[in-house]
Structures are given as C-alpha cells and as structure tokens.
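Colleague: Alright, structures below, take your time with them.
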Structure P
Amino acid sequence: MENNNLSKRNKFRLLQFLKDNKSAAKNDVLSGLTVALALIPESIAFAFVAGVSPILSLHTAFIIGLVAAIFTGRPGMISSSTAAMAVVFASLVATHGLEYLFATVLLVGVIQVSIGLLKLGKYARIIPYPVMLGFLNGLSIVIFIAQLDQFKVNQVMEVNGVSVTESVWMSGLDLILMIAFVGFTMLMIHFIPKFTKAIPSSLVAIVVMTIIAVVLGSYGIHLQNVQDFAGMEIVGGLPEFHSPQVPLNLETLSIITPYAVIGGLVGLTEAVLTLQVLDEMTNTRGRTNKEIIAQGLANTVNGFFGGMGGDAMIGQSIINIKSGGRHRLSGIVAASALMFFIMFGSGFINAIPLAGLVGVMFMVVVGTFKWESLRYKGKVPAQDILVVIVVSVITIFADLATAVIAGVIVSALIFAWEKGKVIYANVEETNVGEKTYKINGTLFFGSVLNFKELFDVDNDPDKVILDLKYAKVSDYSAVESISSITKRYEDAGKTFKIVRLSEDCKRMFHNANAFTSVVIDEAEAEIIEYPYV
C-alpha cells in the first residue's frame with residue numbers, strides 16, 4: 001500500500017512538473033530525442049569493442065539510461081553503454097562468455113550501490129586533474145587500438161596440410177573502401193555541425209554511409225556490416241528478464257570479482273567526472289552519492305536483463321545540457337525514444353557498415369583525447385606531466401581502475417615530497433647558552449627528514465627550545481621525529497624543551513607515549529590556532 005502511494009505521489013509530481021514548466025518540459029523532450037538519435041551509432045560501435053551483439057549494447061543503453069535517469073542525483077546526466085566499460089569487459093567476454101559478463105555487471109551494481117550507501121563517493125572528487133587527463137588519454141588509445149581489428153579479414157591458409165583460419169590485414173580494394181568509408185564518416189561528423197546541429201552528425205553520417213553501402217551491394221561490392229559481425233539478423237524487441245547462468249561458487253566469484261571491482265570503479269570515476277563537468281556548466285551541485293547509487297541500481301537491473309554494463313556519458317550529457325535538457329525527464333525521454341528506434345529500426349541497424357562505425361569510434365577517440373596535454377611541456381609542473389604519462393601507460397597495458405588508483409598514489413607521493421620541502425626554522429640565540437628553533441611549515445611523514453636536518457646538535461648550546469607556534473604536527477611520523485631529536489640532545493647532555501604546542505598535538509604525544517624523552521613547557525603549550533598552513 002505504501003509503495004502504491006509513493007508511485008502515485010511520483011506520478012503526480014511528474015504531471016505537476018509538466019503542467020508548471022511547459023517550456024522546460026518541451027526542452028527536455030526535444031533534447032531527449034536528440035540524445036536518443038546520437039546514442040544509436042555509438043552504442044552499436046561499443047558492442048564491437050566489447051565483442052557482444054549490437055542489440056545487447058542497445059538494450060543496455062536503454063536500461064542503464066532509463067533507471068539511472070529515474071534515480072539520478074544529477075538531473076540532465078545521460079547514462080548508457082560506454083566505451084570505458086566495454087574496454088574493461090572485452091577480455092572477460094572473450095575468455096568466459098556472456099553469462100559471466102551478466103553476472104559481473106550484476107556485481108558491479110551491488111558494489112556501486114554499496115559505495116553510494118556508505119557515502120564514499122566524496123573521495124572520488126579528490127581525483128587530481130592530471131589523473132583524469134591520463135585516464136581519458138589512455139582510454140582513447142585503447143579504443144583506437146581496438147578498432148584496428150576491423151581492418152583485418154579472415155583468410156583460410158594451408159599449414160602442414162591442415163586448413164587454418166587466420167586474421168590478416170586488408171589489401172587492395174577492400175582496404176581502399178574501408179579507409180574511404182572511415183575517412184568520409186569522420187569528415188561528415190566533423191563538418192555537419194558547422195552547418196546544422198538540429199540532427200546529430202554521427203547519425204547523419206551512419207545513415208549516409210549505410211545508403212552508400214546498400215547501393216554498392218546492389219553492384220556486387222559487399223562491405224562487412226552489423227549483421228555479418230553478429231553472425232545473424234538482429235531483430236528488435238524489448239529486453240527480456242534473464243538470470244545469469246553461472247555456477248554459484250567461489251570459482252565464479254574469483255573470475256568475476258576482479259572485473260566487477262574494476263568496472264565499478266571505472267563507472268564511478270566517469271560518473272563523478274561527468275557530474276563535475278555538468279555542475280560547472282549549470283552552476284549547480286549534483287548529489288554524488290545519490291548518483292553512484294543510481295548507477296549501481298541501473299547496472300543491477302541491467303545484469304538481470306542480459307546487459308553489458310554502463311555508466312555516465314560525458315559527451316551525450318554535455319549535448320543534453322546544451323540542448324536545454326535540465327531535468328530527469330530528458331534522460332527518461334532519451335532512453336524511451338532509443339527503445340522505440342530499436343524496436344522499429346532493426347532492419348536499418350543490420351545494414352550499417354562496420355567501416356562507418358569505426359569512423360564514429362575514431363571521432364570518439366578524437367573527442368576524448370585531451371590534445372592540449374601534448375603542449376604542457378614547459379607550461380605545467382613536470383610532476384603533473386609525469387602523472388599524465390603514468391596513468392596513460394597503465395591504462396593501455398593494464399586497466400582503467402588500476403591506472404586511476406596508481407595515478408592518485410603517485411600524485412599523493414609527489415604532493416608529500418613537495419610539501420615536505422616547505423619546512424624551515426628561524427633560529428634565535430635568545431640568551432647566553434640558549435637557542436630557539438622557531439619551526440614554520442607542516443611536520444608530517446613527508447617532511448621529517450628535512451626537519452631533522454634543521455638541527456645542529458653538536459654545536460648547539462646546552463639549552464635548546466623548539467617553538468611550534470607556526471608549525472603543524474600532523475601525524476605520528478612527526479611525533480617520532482621530535483622524539484628522535486629530543487633523544488639526540490639528551491645523549492649529548494643537553495636540555496631540549498618544546499613550547500607553544502597546540503592541545504591536539506599534546507594529545508598526540510600522550511597517545512604515542514613519547515613523554516619519556518620529550519619535555520613540553522605546559523605554561524606555553526596551548527596555542528590552539530595554526531597561523532601557518
């Protein structure tokens with residue numbers, strides 16, 4: 001009864017929105033239709049990256065798009081099957097088949113929902129920009145390499161009297177036609193928006209190239225198309241419920257868990273990145289954890305309907321926002337319209353030439369790769385360039401999630417190294433036989449070595465004071481380093497005293513049991529604020 005009332009309230013709210021915001025609703029509907037048209041060629045192209053049927057990718061785009069739009073934490077965001085997820089799952093499909101893919105997608109959803117419920121999404125916002133650059137550049141290169149297989153054909157060869165089928169590079173007329181179709185597709189996608197943006201350029205390009213391919217076919221010149229790739233005629237229809245047919249045991253978990261963790265983190269990363277971009281475009285703030293839960297629910301449902309997994313699409317989300325889509329209605333319309341096209345346009349989908357889809361993917365590569373990063377030398381810190389290169393290389397040779405994690409770790413280490421160098425002491429000889437070190441900077445694990453080098457134990461007078469008013473003691477590495485310095489002075493027969501230490505730092509010393517060797521002047525210890533940051 002309660003769920004029924006909730007459904008009625010949601011329905012009333014949607015109807016009330018349509019009534020009160022006719023202009024906004026119109027913009028959402030028109031924008032949603034535009035996005036749906038743009039999703040068709042890319043969703044089909046992503047299927048080739050993952051090694052699955054195009055109809056499976058299209059159904060994924062529908063389910064992910066619809067569920068994510070309903071529960072989204074960032075209205076206006078578009079979700080679908082994506083290149084990043086396709087890249088992650090390609091080897092799983094090739095090695096273990098579709099059923100393990102469906103089970104993995106289901107687990108991806110569970111992982112993402114758990115991350116959202118635990119409110120861990122805020123940590124994804126701390127991913128440094130150089131890591132994002134490396135992520136996008138590496139992803140672009142991986143997608144580009146994946147398309148090169150379409151420039152190969154199967155050829156039967158005789159090896160020791162046995163017929164063997166091998167993939168060899170195209171040559172002659174086949175290669176000329178392939179290059180021509182790919183190039184012409186890319187040119188149309190690039191130049192059509194300069195004349196009109198009413199219809200997605202990628203869709204226009206695919207329609208034109210399909211017509212040309214059909215005409216050439218009537219003259220006996222056949223180009224590989226979607227039907228050839230699928231090995232069967234694709235028939236449109238609604239996705240059907242399908243529970244993954246895999247053994248429920250530890251072996252299955254050992255197979256799918258690594259892919260699920262990687263896929264979940266990749267999807268989370270793209271969703272947060274897209275959310276941040278849309279926040280900047282609209283001068284609003286999305287709800288990160290709610291969006292992660294929405295992505296997780298979408299993948300969970302997708303896993304039960306035989307999908308390949310998906311996440312937020314940066315490009316299509318930007319198109320939606322620029323076209324006037326600001327509310328969840330735009331995403332719902334986009335997914336619903338896409339399903340309509342799938343059901344009644346399967347004949348056209350079968351005839352799409354693979355060369356046209358390769359052209360679409362090459363333009364995705366061009367749009368995803370951050371070309372400005374190639375001009376960073378001499379303009380940005382060398383350590384940022386290093387992070388971009390490291391993340392890009394790991395993305396190519398390992399996987400996207402590992403690359404992002406490695407990039408964050410490298411960035412943190414570089415930050416610690418740089419921050420560790422910013423610590424110094426103002427030294428004062430206050431009285432005869434007394435010397436004061438006034439420390440400036442943050443004392444933590446990255447700066448303890450430089451901190452220890454500030455002191456001249458052998459040549460200092462018998463009484464030494466450590467003034468920490470303008471320093472911040474951040475961790476137990478810092479406590480240990482102070483204790484170590486204290487012991488060195490004691491071993492030299494000298495007095496070492498700490499003054500103007502904050503209350504929280506005093507507690508840190510107490511917890512570390514460091515008072516056996518550290519003397520704090522209680523009268524001057526409690527300086528709570530930190531003037532230096």
Structure Q
Amino acid sequence: MRKYDVLVIGGGPAGISAALATAKKNLNVALFEEKEILGGQLIKQTHKFFGSKDESAGTRGIYIARKLINEVENNKNIDLYLNSMVMGYYEDGVITALVEGKMEKFLPKKVIIATGAFEKSLPFENNDLPGVFGAGAVQTLMNIYGVLPGKDVLMIGSGNIGLIVSYQLAQAGVNVKGIVEISEKIGGYLVHASKVRRLGIPIYTRHTIVKAIGEKKVKGAIIENIETKEKKEISCDVICLATGLMPLSDIINQIKCEMKYIPELGGYVPVRDENMKTSVENIFVAGDSAGIEEATAAMLEGELSGLYASYEITNIFDDRINKIKKRLKDLRKTSLKIVNGLKKLNLYTDFNVDSQEDLKELHRTGIPEIERISQITPKNSNRYAIMECFQKIPCNPCVSSCPTNAISMDSLNDIPKLDADKCIGCGNCVAVCPGLAIFVIDKQKESVLLPYEFLPIPEKGELVDVLDRSGNVLERNTVLNVRKMKDKTNLVEVKVSKENLKNVRHIRVVK
C-alpha cells in the first residue's frame with residue numbers, strides 16, 4: 001500500500017492546481033488522471049482566457065496547459081499516475097486504483113476530487129444519427145487530432161462553449177450555418193457573440209431543434225421558433241450540441257458525500273464549505289465536479305482546496321487562502337446564476353451581484369446598437385481605440401497593455417473606460433483583448449486596425465472584403481499594414497471609405 005499526504009483525482013486545471021499548491025508545501029502528492037495526458041479541457045482550448053493577468057488572462061488555454069503540465073512534471077513532490085483510474089474509496093480511507101492494468105491500494109491523509117464534468121445531451125428526433133456530436137468531441141477532433149467533423153455545422157446552444165466552438169469551427173474553414181438558442185438571451189459572453197456575428201453566423205434565439213434529417217447520417221436539421229411554432233429547415237452534415245455540462249460525481253457519490261440538486265451549478269453537486277471541504281472528513285472537491293464554472297474559477301478552487309488540505313496537515317496557515325477567496329468573489333461579482341447557486345449551499349449569503357439590465361437587445365442579437373456605439377466614440381480624436389465591451393465580465397488585460405494609461409477600470413468587472421486624449425492608437429489593447437472587442441480608428445488615414453485570427457494572413461497591399469458587425473460585405477479595399485503577433489492575434493490595418501469607418505469589424509481574404 002502506498003501512502004501519501006494528499007491524493008488528487010483528476011488532472012484537469014482544478015486537479016493540477018490542487019496538486020501544485022499541496023506539493024509547494026513540501027507534502028507528497030499523488031495525482032491521478034485516467035487519460036494519457038494532463039490538462040483536461042485546457043489542451044483543446046485555443047481561445048484566450050478572461051480574468052486578470054494574475055489568472056493568465058489574455059493567454060490561450062493550450063499555453064496555460066503546457067505551463068501547468070511542465071510544473072507538475074518538474075515537481076519532485078508529485079507522483080503522476082497517467083492512464084490510471086480511481087475505482088473506489090473505503091471507510092478506512094483506503095483508495096483503490098487501476099494503475100497500468102493492476103489494482104493498487106493507496107492511503108492518503110486528504111483526498112481532493114477534481115473529476116470535472118460531462119456534457120448534457122438533448123432529446124430530439126434522430127438525435128442518434130452519425131453526425132450528431134457534443135461540443136467537446138468537436139474540439140477534440142479539431143484541436144487535438146486536426147480532423148474536421150464536417151463541412152456544414154449547426155450549433156445548438158449559445159453559451160460560452162457554443163460560441164467559442166462556433167468561432168473555432170469557422171477558423172478551421174467550416175461553414176457554421178447558425179447557432180440555435182432556446183432562451184430569449186444569448187447565454188455566453190456578449191463579446192463572444194459579437195465575434196461570431198461579424199463572421200456572418202446567425203444566432204436564432206427562442207428556437208430549438210426538433211429533428212435531425214437523414215437516414216444513415218445527418219443531412220440537415222429542423223429548428224422551431226418556440227413562440228410562433230414556425231419551422232425552418234437547415235442543411236448541414238453536423239449537429240453540434242453545446243447544451244451545458246453536469247458535474248461528474250461518481251466517486252463523490254460512492255464516498256457518500258452529501259449531495260444537493262442545484263441547477264444553477266449544473267445539477268447534483270456535493271455540499272461543501274468555503275474551503276472546498278465536503279460533508280465527509282478529509283474529502284475536498286474543486287472545479288466543475290463542485291459546480292460548473294469557467295476554468296479560471298476551477299484553477300482557483302483547486303489551489304484553495306490544496307492549500308486548505310495542506311493547512312489541516314501541517315497546521316501552518318497560508319494567507320494566500322484568503323486572497324483566493326477574495327479573487328473568487330471578484331470573478332463571481334457579475335455572475336447572478338453562479339452566486340444564486342452558491343447561496344443554496346449557504347455560501348455567499350450576504351453577497352450582492354453587480355448585474356446589468358440595459359443589454360436586452362445586445363443579448364438577443366449579439367450586435368451592439370448604433371446608439372451604444374456612439375456613446376463610446378470619441379468626438380474630437382483623429383486616431384483612437386474603440387472598445388465594444390458593454391457587458392460587465394471579469395477581464396482587464398487591456399488596462400495593463402496600454403503604455404499611456406489611457407484605459408482604466410474601477411474594478412475587475414468594470415466596463416473599461418478610454419481617455420481619448422491619452423490614447424495614441426498603438427493597438428496593444430487590440431492584440432491582448434480576449435474578446436477581440438477592441439479596434440483602432442484612424443480618421444485621417446481612413447483606416448481601421450482590427451484583430452485577425454484566421455488563415456491565410458493577408459499581405460500588405462492585398463485587396464480584402466471589408467465586413468460589418470453582421471458579417472455583411474461593405475466594400476473591397478486594401479490592406480495597409482499587417483503586424484504578425486507571437487500569440488496569433490494578428491493586427492491588420494485596412495483602408496476603409498469614410499462612410500464605413502464606424503462600421504467595419506472584420507475582413508475576409510478574397511480567394
């Protein structure tokens with residue numbers, strides 16, 4: 001039997017963060033991952049993260065994964081068990097696991113469960129046809145194996161996953177026929193929605209899928225307006241389901257932790273305290289297995305559980321514990337859904353959410369109104385940044401990127417403010433913005449500097465189609481300059497006629 005101070009189940013962002021936090025306290029740690037590689041969902045997330053610089057904001061998930069994996073592999077206090085599955089937990093604290101095909105026993109002082117989540121399905125006619133995928137499977141095919149799932153995709157669900165995967169499909173050259181959302185509101189961050197809308201991808205709010213068309217494989221889908229009952233047939237060879245996640249709680253249930261059904265957190269979740277301790281002594285949880293949130297929160301929860309488990313072993317308190325709790329509150333400041341869920345666990349009972357009530361049209365369409373754009377457009381500047389970030393979300397890389405301190409935020413969740421008199425139009429903020437929501441307008445040159453993450457990258461002097469916020473072609477004009485950036489968010493400056501300066505938000509290379 002192998003003995004450890006802490007045993008961590010799950011090698012995703014939460015599990016890795018828990019293992020590293022514990023190992024840094026000079027405790028011996030066992031980290032179990034059932035797959036052949038660490039990283040969880042991070043290894044297929046090519047988009048940039050939100051949050052603050054302290055939580056890797058502006059960095060792509062795949063790069064965060066590489067950094068975390070490298071730290072684990074170089075930490076002498078962590079024993080890594082890949083391709084290994086934890087099978088059971090016993091009343092005497094013994095854990096059994098299948099390691100290299102053999103059943104082995106482990107006796108840890110503390111256990112941290114970070115097993116993640118699984119995708120929800122959706123009932124509709126012919127939902128078992130080949131060509132119906134979960135969003136996670138589509139990301140795995142594209143971002144790990146380099147395989148396209150099909151040519152024409154219909155996305156079901158407009159949460160962050162649905163919006164992000166739609167964008168990634170478009171980057172890979174797939175024709176995204178539309179995004180279907182049953183609610184009257186787009187579920188994900190509005191900057192993600194605006195990003196796909198400027199590609200010409202429609203979002204059908206108040207719609208649901210009722211049928212997949214085809215006999216041996218998907219050839220189309222029928223969607224329905226849930227109010228008018230009007231049906232629409234869409235030709236596609238892939239239906240991608242991004243309809244939410246549920247905590248993966250098999251081992252948590254087997255341990256007999258107290259569970260509670262909280263839909264805001266994804267379903268049945270373990271009852272736990274603010275230190276991530278469950279109802280069973282010495283058992284902690286972290287990440288999506290504790291409740292569905294973004295990966296940044298998962299990493300912080302993992303670190304918190306690791307530090308508190310270490311404190312219970314060493315009796316040495318780390319002030320970082322309280323700092324993490326504050327960071328988590330900052331991240332959740334604008335998330336009414338998450339906070340309402342946590343309140344059902346008797347957490348955050350006196351916590352007030354900073355909500356917004358004036359984004360109804362933007363939530364419906366993903367396209368900011370002209371009046372909203374006019375409010376943030378400087379009146380007397382010739383070259384200036386324009387930040388189409390209207391939703392309060394935890395994100396601030398633009399602030400630290402500005403060399404003249406022209407961008408300010410009162411808090412992590414505040415709307416960024418621009419001092420046009422200080423702005424020199426350098427474009428640094430354009431490159432770092434995770435939501436690709438910042439652009440630079442030059443009235444004198446009659447040009448727009450915009451972020452571009454597609455291939456091929458246009459060359460200086462090349463003619464490109466210039467698109468508006470809905471993906472409509474406004475004109476064909478010339479590329480004035482291209483800055484190829486290390487993090488792959490390239491900056492393209494394109495010539496634009498005077499009447500279109502305020503409307504250009506994307507370009508398309510002419511084939």
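Readers should treat all values here as calculations from the given coordinates under stated rules, not as data from a laboratory. Source: prediction; values computed, not measured. Cβ atoms are built from the backbone, for glycine too; each structure is taken alone.
Colleague: Looking at distance in nm of label points 7 Å out along Cα→Cβ at positions 68 and 236, point out which structure of P, Q has the largest value.
Modeller: Working: P: 2.3; Q: 2.9.
The structure with the largest value is Q.
Colleague: Another question, if that's okay. Figure out for me which of the structures P, Q the number 3.2 belongs to, where distance in nm of label points 7 Å out along Cα→Cβ at positions 36 and 436 was derived from the coordinates.
Modeller: Q
Colleague: When you work out distance in nm of label points 7 Å out along Cα→Cβ at positions 172 and 316 for each of the structures P, Q, which one comes out largest? If you can, show how the numbers build up before the last one.
Modeller: Working: P: 4.0; Q: 4.7.
Top value of distance in nm of label points 7 Å out along Cα→Cβ at positions 172 and 316 goes to structure Q.
Colleague: Still on this model: Say we calculate mean count of other Cβ atoms within 10 Å over residues 196-203 for every structure; which of P, Q gives the highest result?
Modeller: Q
Colleague: I've got another one for you. Comparing relative contact order in percent (Cα under 8 Å, 6 or more apart) across structures P, Q, which is largest?
Modeller: On the way: P: 24; Q: 14.
Largest calculated value belongs to P.
Colleague: Quick check: -7000 is what I get for helix-only ellipticity at 222 nm (-39500 (n - 2.57) for each DSSP H run of 4 or more, over all residues; to 500), calculated from one of P, Q. Which structure matches?
Modeller: Working through the options, I get structure Q.
Colleague: 23.9, 75 is what came out when Rg and Dmax of the Cα atoms in Å was calculated for one structure; which of P, Q is it?
Modeller: Q
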